[in-house]
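Asks: Okay, got some structures for you below.
Values in this text are rule-based calculations from the coordinates and carry no lab data. Computed from a predicted structure; not experimentally measured. Cβ atoms are built from the backbone, for glycine too; each structure is taken alone.
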Structure I
Amino acid sequence: MPINPVHLLARPFREIEHAYSQRDSQLYALGVGLGADPLDAGQLSYVYEGRDGQLLRAMPTMANVLAYPGFWAREPDTGITWQKLLHAEQEVHIHAPLPTSGHVKGATRITGLWDKGEGKGALLQQTREITDAETGQLLATVVQLSLLRGDGGFGEGGSVGAPPAPHVMPEGEPDYVCELTTPAQLALIYRLSGDLNPLHADPSVAASAGFARPILHGMALMGVAAHAVLRAVLAYDATHFMGMRVRFTGPAWPGDTLRTEMWVRGSTVSLRVTAVERGVMVLNNAWVDLT
């Protein structure tokens, strides 16, 4: 049965409450590769609380895992052919520094649905606002764009206008290049922050999906790219990191050396990421917004 675009755009979501600790913030940072150099004070500030407990910082991209509604596309009422869903883009906007521990609420809604045509799929955009559960302060907005490969051709009833256009990359040589080698167990660490999809842990599941081995989570890859920007451009000072958008262009493997090329133009860092050993571009048309 094809999806009903009017029904899907109006679908209600349960508000998610999420209490998390400093340990969760440290585990997230470890899951995107921070702490690989135990002598680097910049990296340690995201994984080590210090003697007085005041040194720890939260990675801005941790917003991706806060008050996450889960893989709701599998629910029967959506009509989505979830087996053919592909995570295409991810975007996060930081409105206030993320606490290293806290109690937050997440309100999700569908904010876009565009038909690409019969046999071509559809694009679905969901937006989640994360607020402090005690004060109501808006902390972050997370936007996810998914390609519904099996659900195109529904015709009228979708969103007006066009889906978000890809970020245009600058020409010329990058201003910064940062290579980060990911440990082979990175996906096994990242999944402990809440994304338990066996594709990232079980070799047999990965093989059934056509992969030679478990692949890295897309949002873990996004976190590695954010780490590269923090390292190369911001000297690990996340207070200037206001937002990020990435487009996934290929699977990354745990153990890959990931080369992030960065172009700084005003308050925007454009970037792309290549898995060095395999010569595969895994992120492109990406940007980080700075203050």
Structure II
Amino acid sequence: MLGRLRCPLCHAAVLCRDGRTVRCRAGHSFDISRHGHLTLLSGRRRHRGDTTEMVTARESFLRQGHFEALRSTITAFAAEYAPRQTGLVADLAGGTGYYLASTLDALPAAWGATLDLSAAALRRASRAHPRAAAVGADMWQPLPLASRSADVVLNVLGPRTPGEIDRVLSSDGVLIMATAGAEHLRELRSRLGTIGVDPRKADRLRHAFEGFTEVARQAVRWRLALGRDQVRALVDMGPSAHHVDADHRDRVVHQLPDILGVTAAVDVVVLRRDTTRS
């Protein structure tokens, strides 16, 4: 795994391990936590990672299978379109490793890495799968991955930097990207004021990935039947947790019916780098 990483400070692509420390050839050192994840951060951070409370809510919600339709679609695409000799599967902003784990089950010769800024998420991700590592990284900074090092890149409902994905993806590798559709969780927006989807998002993504070729696409739509505790967890597990006042959330959730129907709408696309480029 270290052979696929690079130093976030000098970008040296050779890292060596010495006990619980990883060093690059220039002498920059990074610690492996007692929980097993390696932190490769440059120190310049504009964004904060998910809190322990957010990660706990996400783990509880996902464990109940509410997003299984999305995970199954991502896993199927990985099995169908990954290179035959898949080495590294890199899950960008991968959280607890929920989607990476099932992808690795479908690719028995591959190994994986969850990259995320949240230490709370990485503690879970380090245990998500026997062939998966967890790496602390900022998705808005250059990724601590060597160029052309990833045969599959996953990006599921998280931030992304197209230029860095282009750099790290192998020549025959695939990007599997899942983005929220316009109707995603609309019932929560109308009641709780949760974050919506930019109507220009699809156009922005097409422009950002214009150097890629689309090879598959699936609009995943399903209906969630959620009790009050599940609604609370769904709000608390995502970026809306930073914006929705907790007291307001609790008042609204208390007034909800026993079961609330919620729309889930996620678009999953498989992209390859344009082979006419270098």
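Asks: Hey, Rg and Dmax of the Cα atoms in Å, for residues 78-173 alone derived from one of I, II reads 12.0, 34; which structure?
Replies: Values: I: 16.5, 47; II: 12.0, 34.
Clearly, the read-out refers to II.
Asks: Given that helix-only ellipticity at 222 nm (-39500 (n - 2.57) for each DSSP H run of 4 or more, over all residues; to 500), derived from a single structure, equals -8500, which label among I, II identifies that structure?
Replies: Computed on structure II.
Asks: If you work out volume of the Cα convex hull per residue in Å³, for residues 86-253 alone for I, II, which one comes out largest? Could the numbers behind the result be given before it?
Replies: Details: I: 161; II: 132.
Checked I, II; max of volume of the Cα convex hull per residue in Å³, for residues 86-253 alone sits with I.
Asks: Moving on. Given a computed value of 0.05 for FRET efficiency 1/(1 + (r/R0)^6) of positions 94 and 118 (r between Cβ atoms, R0 = 25 Å, to 0.05), which structure among I, II does it belong to?
Replies: Working: I: 0.05; II: 1.00.
Label of the originating structure: I.
Asks: Moving on. Identify the structure, out of I, II, from whose coordinates distance in nm of label points 7 Å out along Cα→Cβ at positions 142 and 246 was calculated to give 1.3.
Replies: I
Asks: When you work out distance in nm of label points 7 Å out along Cα→Cβ at positions 70 and 270 for each of the structures I, II, which one comes out largest?
Replies: On the way: I: 4.1; II: 2.0.
Between I, II, the highest calculated value is found for I.
Asks: Check the numbers for mean count of other Cβ atoms within 10 Å over residues 110-117 across I, II and tell me which is largest. Please list the in-between numbers first.
Replies: Working: I: 18.0; II: 25.2.
Structure II comes out on top.
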